[in-house]
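Asker: Next up: the structures, one after another.
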Structure I
Amino acid sequence: MPHAPIWIRALRLVLRPLAWLSERLGSRFYPGLAAAVVAVSVYAIGADVGGAMEHRAYDFIVRSRFRVPPPDPDIVLVDIDEASLAAMAPEYGRWPWPRAVMAELAEGILRQGPAAVVFDITFTDLDVDRPEADRYLREVAARYPETFFAMVRLNPANDRLSELRLAELAGVRPLAHAQPQATVAMLVPYFRDVLDGRRLGTINLHADDDGIVRSYPLYRDVGGWRIHSLPANVVAALGGTLPARPDILLNWRAPPPAYRTMSFYPLYRSLLRRDGARAIDELAGRIVVVGSTAPSLFDIKPTPVARAHPGVEVLMTALDNLKNGDYLTPLPPWVYMLVSGVAVALLAAAFVYNVDWLWLRTLFTVMQIGFLALTYLFLNFSTWFVNLTAPFTAAFAYFLVASFYSRALVLRRNGHPWYSPALDPGRTSQVLLLACRVSAPAPRRRARLHALLQREAGRTRYGAAAPRLFAAAPLVQTLYEDTELFYWLVPPERACAALADLTAMLERVLARVRGPGREPGLQFALHAVRFTVDDRGHWRTAGREAVRTVLELVQQPLRGRLVRSDAFAHVLAACKDVAIAPVLARAGLHRGSELPGG
């Protein structure tokens, strides 16, 4: 292509070396690529490199799933909302209100017999202006074991500077190696000394790297002590079983407000008056959480289901998940490693055995859709979070690279001028042609034989499979629908290597179709042509004549036999180092007297 545009010549400088490498590697590239992709995938899964993709998949599914678990009706929020803040202000001033307000609320609720009253509020410093209110709340906390309170973990770097001993905190459990004098930096209620059992827990939330809250901590270990979160301690105190993990992946309910909510002010006034305006048992047996959804109190977090999710509802979601045992359970990483390996191995086998391109694309498409569908459906119908984005990515990466390589390999073998110099002007090429006629009577048998031929052609080093003949012309295509055509286009000095490649393919095919009592169902014709690419197009005439010759040869009534032309016999005689396998000799391929002068 001396007169080709400069951009084509530049493209050839890049593509031809890559295609030359593909020709040297052949089908060995596919298992090598598979091993590399699987190794990278295993490392990425083990190191959690794809965490951002996993987070996006989780966020999308929990927002769009069609089966959302309903919120537990026995978990109720007493909400310090904006309306309550405004209604209470004339009498009690701005937040925080006197502790006596919370004590009165707790007593009023406790008269109804709730399972628990949980305060998502930190009562840390003493109110020096109203000490009697502080004493009142302390007395209520001491008197009612159904009350639970929050504490906040501070920066661990300050643990050694703190004087607060872990052994003094309710809800903190010693481990086997607990240090008796271990201290912790923590904001705790001023009445912590009257709390016992599991009535005190942390309310810290830990967002992922992108700032989104997706999980809730159950415990953290400090100095040989296990500090449980408030939802974990509440559920444990009520007889529930906690999972043996430090965090749970939250199974979100509806966007907020998801839970039954009572505004603080009306409930508080009704409980004080005892006027019978509300049912006296509306909170009996329920877990009552006292907290705030008011934006002005700044307890707002971004979550997958809401950009502004009140922290108290995140806590209630954790309570709900733990109480009902329907928190999400991620699969262990080895499952994703295994699925990635199997998916890539299937694609590698399809490329190695030259599976029909339509079937290969179908396999890839079904696999990818299956990964996404399973990820979505599992989170709709179970509490397993099956995140198949890693296998999806591994399969996609493999298919992308292998498809490009396969295309380069096929175009190289076909003599495409961007990938091969075989048809450059002045170049001499040797072409070996193999026509295969499928003559089995049963349709399923014919389909298996066509697939066998394509697979074995895919395993060759130099061979190219021609597209099904005359596919665009239905009449002629019907006449040749039983015929497959393969060819080896190589420089003359590589003719013997191509011959060995061709006979190896024939040997593998015949070994599969011939045997005692087995109907071969295949007929083969072999031909060869050598031409030099010239400007007048004589080489095209020679090529067309060679194709016509081999197609005529394969139509001869020699069922289950090999027929070869004199031109192919010349190549066979010239390549004396290429052995003829017994199965080929029995089928009729041999060096013999057919050669002129032989």
Structure II
Amino acid sequence: MAGASAAAPALASAQPQRDPALARLLDAFAEELLVESPMTATGLGLDTGKNAALKSRLDNRSWAAVEAGARACTDRLTRMKAIDRARLQGFDASLYDAVVYANQLGVEGGKFAYGDNTYEAAMGEAATPYVVSQQGGDFNSVPEFLNSQHKVADQADADAYLSRLEAFAACLDQETERVRRDAANGVIPPDFLLKTSLAEMIPFRATPAGEQHVVSSLADRAKAAGVAGDYAAAATRIVADKVYPALDRQIVALQTAAAKAGHDAGVWRLPEGEAYYAWLLKVGTSTSMTADQIHQMGLEQNQAIAARMDAILKAQGLTQGTVGARMTALNKDPRFLYPNDEAGKAKLIAYLNGIIAGMRPLLAKVSKMTLKAEVTVKAVPKDIELGAGLGYMNSGALDGSRPSIYYINLHDTGNWPKFTLPSLTYHETIPGHAWQGAYLAERHDEIPVISSLMGFNAYVEGWALYAEQLADELGLYDNDPFGRLGYLQAQQFRACRLVADTGLHAKRWSRELTVRWLVETTGRTRGAMTSEVDRYCGTPGQACGYKVGHTEILRLRETAKTALGSQFDLRDFNDVVVKTGGVPLTVLAVVVDDYIARRRRGQTRF
């Protein structure tokens, strides 16, 4: 469990305090990181002005860039030592500690000679042993990035898009070289991950170049913006002459690897596998918890949540079988299912938009801040839905030019009984990810850019899981027993993730055993649980951040309530947590301790 930092207290004041020397240093770090990741610069809306050249580039995917990134983390830690940590107060102190933690993770990840273990991967919930998998690599990320995040408002934007399309081909080749390099060192994804990857790539490659969405996205948006030129023809040539040949080479490399792939799912089989998983758990939880401790936490929390579900199920007349068996039956109940056709999917998305609209008037009970937290709901693109997660969020631009995008995987609407959707939506949108991320964007004058370049998984996902609980505490399920079951099933599922992830990677569970255990325990569909297990194989440790982070936030809230009694205000507590900008759990514990101390002294603004 997260504990107090050994460093001096970090006070989270109402307005962040900025030490001039620290501010200059961290602003320099931010500029360096944006240059290292031009795609991040675009995602944040920071590829303008002096950074305009970044709009024409993609992230370097070579192994040399990975090694350079680890060296950069070492250099940043060295420069941090020039700042006297003892003199820092308030927001500066917690920010200092967070930056040090993030770069230490980058240094430690650089010790493993395979996969994606960079600062950017660790901070982006994407650290992985496999540079290309069913959910990792540029094939999965670049087309939707170009469509959703690369703006096309003028000729310079359209030309930059073409440059990035050419860079896409180069990046695919960089990844292909790393696939071969890793395979030579015994690092090959399990056969089932490669099967899914190839099942996505081969149909994509079979599509005529001119019919690709990366072509029509540019052509349509350039035309809408009044930009002259035949961008459809230019993009088609690049796809046909450069992207497709590079994709052919990557397909061959993956097919070659697949011929040697085994079926074992866990990273225990990889070089330094035990140490590697320990690092991944540190990335995922920002604690020193062991795999055994996390596994046991999951078992205990699953049992407690299942008992609550059992009582609700019995009250609805569902008394026979295990909780998992009864939820399996409920998940198949036609009254809760949307048709698995385009009309059914449109109705499902409309329902999600209604959930978001219904939460907005209640936000004043959650926070004293007024955030717009604009969000758009989209289905996961069909090209990648076989390997993509079931639901996820892409945060909006810091300049407000693009809202957050809530993606839901609608490959099979049977994975989404209606009663499961509210909790997921509160998690991904408001008061979850989109709302927490909106603070970074809408209060950017208070928060330095470096905070948007750190994404501590347990904080980010712990907050979103906590947001699901806030919806229940707001009374949204008081007259909706099935909705509350959906909420509790989601909480139980996150507890089961602790068991599944550590089972796969520390206890040598097979893919089949893990899928079966999740289906029987949670009652969710086999298709959904297979997708989830494959996700845990692709990004080990990430799934452990949700319940570890949620548990710690609740522990800190109970500590504050006990200490403050009638002085406790839920809105202040929530705002203190969000106004950190995102920190490791160890730092969050110190911030909350200081909030308690300041409230006791009579401070009322946080």
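Asker: Matching task: 51, 23, 22 is the computed value of Cα extents along the principal axes in Å, for residues 145-248 alone. Pick the structure from I, II.
Answerer: II
Asker: Matching task: -14500 is the computed value of helix-only ellipticity at 222 nm (-39500 (n - 2.57) for each DSSP H run of 4 or more, over all residues; to 500). Pick the structure from I, II.
Answerer: I
Asker: Okay, moving on. Of structures I, II, which gives 3.7 when distance in nm of label points 7 Å out along Cα→Cβ at positions 401 and 569 is computed from the coordinates?
Answerer: II
Asker: So mean count of other Cβ atoms within 10 Å over residues 81-88, computed for just one structure, reads 17.4; which one of I, II is that?
Answerer: Going through each structure in turn, the value belongs to I.
Asker: By the measure distance in nm of label points 7 Å out along Cα→Cβ at positions 41 and 153, tell me the structure among I, II with the highest figure.
Answerer: For this comparison of distance in nm of label points 7 Å out along Cα→Cβ at positions 41 and 153, the top structure is I.
Asker: I, II: which one has log10 I(q)/I(0) by the Debye sum over Cα atoms at q = 0.08, 0.10 Å⁻¹, for residues 57-320 alone, as calculated, at -0.32, -0.51?
Answerer: Derived from the structure labelled I.
Asker: Here mean projected area of the Cα convex hull in nm² has been calculated and equals 42.4, so which of I, II was it run on?
Answerer: The correct label is I.
Asker: To continue, here is another question. Say we calculate relative contact order in percent (Cα under 8 Å, 6 or more apart) for every structure; which of I, II gives the highest result?
Answerer: II
Since every read-out is calculated from the coordinates, none of them should be taken as a lab result. Being a predicted model, the structure only gives us computed values, none of them experimental. Cβ atoms are built from the backbone, for glycine too; each structure is taken alone.
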